[in-house]
Structure 1
Amino acid sequence: MKELPTDDPLFGKGTVRADGRKIHPAYLFEVKKPTESKGPYDYYKLIATIPANEAFRPLAESDCPLVKK
C-alpha cells in the first residue's frame, strides 16, 4: 500500500510514507465576508497551499520504529 498513491475525498491526493503517515498538501482558508460570497456554500477563500513535504514532520525526525535510521 505504501507504494501506491492515495486519493480520498477528505484529504485528496497523497502518499503513505515508511512510517505509515499519509502526507498530502495542507490548505489555509479564510472565511469570506458575507459581501464576498457569491452563492450558497461559498464561505471560504483559499489563502495558501502548503506542499506535503512541508506540511508534515520530516521522515528523518520520525520516532517510528518502522523507519530505519
Structure 2
Amino acid sequence: MVDYVEDEAVRGLPRLLNIGFHLRIVGRPARFAAFRDILRLPAGRCEIIWIATRAEIARAFSAAVPPLPR
C-alpha cells in the first residue's frame, strides 16, 4: 500500500491515502496491534511521504487551488 503511493509520487503523480480509524473495528485489543503496525509503515518514510491531518490537507489544497469565480 505505502510502496504503491510512494512509487506514484516519485513519478510525479501524488496520491492521497486515507486510513480510516473506527473504534468499533480497530479498538478491539486483538486488532489494535495491526493498526499500529500499519501506521508505522508511512511514519518511517516521512522524508518522502507527507503525513497530515484532514485540516492540513484542506489548508494545502486551499493554498494551491484558487477559488472558482462567482
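Quick note: the coordinates plus some simple rules give every number you see, no bench work behind them. Keep in mind it's a predicted model, so treat the numbers as computed, not measured. Cβ atoms are built from the backbone, for glycine too; each structure is taken alone.
Computing helix-only ellipticity at 222 nm (-39500 (n - 2.57) for each DSSP H run of 4 or more, over all residues; to 500) gives -1000 for which of 1, 2? Considering all the candidates, the number was obtained from 1.
Taking mean count of other Cβ atoms within 10 Å over residues 4-11 as the criterion, the highest value among 1, 2 goes to 2. Comparing FRET efficiency 1/(1 + (r/R0)^6) of positions 12 and 60 (r between Cβ atoms, R0 = 30 Å, to 0.05) across structures 1, 2, the highest figure comes from 2.
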